[in-house]
1. When distance in nm of label points 7 Å out along Cα→Cβ at positions 38 and 166 is calculated, the result is 3.5; to which of the structures I, II does this value belong?
2. Given a computed value of 32, 20, 14 for semi-axes √(5λ) of the Cα gyration tensor in Å, which structure among I, II does it belong to?
3. For relative contact order in percent (Cα under 8 Å, 6 or more apart), which of the structures I, II scores highest?
4. Matching task: -16000 is the computed value of helix-only ellipticity at 222 nm (-39500 (n - 2.57) for each DSSP H run of 4 or more, over all residues; to 500). Pick the structure from I, II.
5. For FRET efficiency 1/(1 + (r/R0)^6) of positions 30 and 110 (r between Cβ atoms, R0 = 30 Å, to 0.05), the calculated result is 0.30, so let me know which of I, II that is.
6. When volume of the Cα convex hull per residue in Å³, for residues 78-173 alone is compared over structures I, II, which one is greatest?
Structure I
Amino acid sequence: MSGADEQRLLRTVLADPTVAAVLDRAPALGVADWWLTAGVLFQTVWNDLTGRPPGTGIRDADLFYFDEDTSWEAEDVVIRAGAELFADLPVPVEIRNEARVHLWYADHFGTPAPPFRDCADAIDSFAAVCCAVGVTVDASGEPRVYAPYGLDDLFGLVVRPNPRLAPRAVYEAKAARWLGEWPELTVLPWDAAVPIPHR
């Protein structure tokens, strides 16, 4: 992935007021290894590429963090703090401790998940390659991008399955919803899934 691609991504997503607000406020949560990720980023890019108004099709903003305390009570403290911090934003900010995902993933998606090592590991596991992108800010407030499979699919409006974790049904349901909102997308079938090299 080139630095030019990263800068293009940042220019696009930081122009969205919701993205900018979350990145500005998230450090106040006081959690480690946090990333804004998923739909609020890749769908913001799709809206920009297809000339749709900001916010089109975006249901929430996913904020990941990683804390080895996997109790529900500890996560709930962060979720409640976030609900207050982000209360005025036009979509809910869904905050999840990625160290806990393996505890509920099978009940939710029908297949077990190994414990994630960190938030990058979680981003690596998104159902489609174009989704696998995160943005955080460093100690000086500078934005930083994580995109383990690069950004070609994202900027090319290509939805490609990532077989690392999510089952076929999850990929196909997500892809069908996205195609209904952004018909310009090229959705590749599950059978096109191949292991994707990354970090």
Structure II
Amino acid sequence: MTHIVIAEDQLVFSEALTALLAGVEGIEIVKSVENGQVLLDFLTTEKVDLVLMDIKMPVLDGIKATNLIKEKYPSIKVLILSFHIKEIDVLNAMESGADGYLSKNTNKIEILEAISCLKEGKPYYSQEVVRVLSNIHSLSRNKDIIKLSARESEILELLTKGFSSKQIGKQIDLAESTIKTYRNGLLEKFKANNSADLTRKVMEGGYL
């Protein structure tokens, strides 16, 4: 029996996924949690074989949660399920130790195929993710891929939406000076002159 936890903050999707896998032989959905921290708390007391992990979640996102799971419970498999099939998300997921990556726009057959592969110790990536990985490989021959931490990605997304350092600091509970330090670091990484130039380069590079 494969004991699975669904980590997903969107209740509708979580319930749909639970219903989709209900009654499948050899699979038991033992818990649905709304963020990575609740997931980690649950893992301290319960046996889990596989996590179906969303990326964008409050409190503790899927990338950070995957990192921690792989550090503390390396035998647990993590399958990322996300609407975001972007280069930076795929890179971050792979670096965190995720065992597979699927688009949420998938079907039951592919989800079961991915679960089966992970149980056998083999990675599984949807065709969309494979195309992104191929593109990354192709681009890496010509230029360096800009790698971002989960925190940098979070701040970058807010900067491109036009929020000031002060506003971002309030949203994610960091000092304005700290946000400015991150902002300067991002400008340097992308070789951007200002926030507008940063936004343009981020969009052109497919980082958001």
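None of the figures in this text is laboratory data; all of them are computed from the coordinates on show. This one's a predicted model, so the numbers in the text were calculated from it and none came from an experiment. Cβ atoms are built from the backbone, for glycine too; each structure is taken alone.
1. Working: I: 1.0; II: 3.5.
Computed on structure II.
2. Details: I: 24, 21, 16; II: 32, 20, 14.
Going label by label, the one that fits is II.
3. On the way: I: 19; II: 14.
Largest calculated value belongs to I.
4. Details: I: -12000; II: -16000.
Computing helix-only ellipticity at 222 nm (-39500 (n - 2.57) for each DSSP H run of 4 or more, over all residues; to 500) on every structure in I, II gives -16000 only for II.
5. Working: I: 0.30; II: 0.85.
Only one of I, II returns 0.30 for FRET efficiency 1/(1 + (r/R0)^6) of positions 30 and 110 (r between Cβ atoms, R0 = 30 Å, to 0.05), namely I.
6. Working: I: 144; II: 120.
Evaluating volume of the Cα convex hull per residue in Å³, for residues 78-173 alone on every structure, the highest lands on I.
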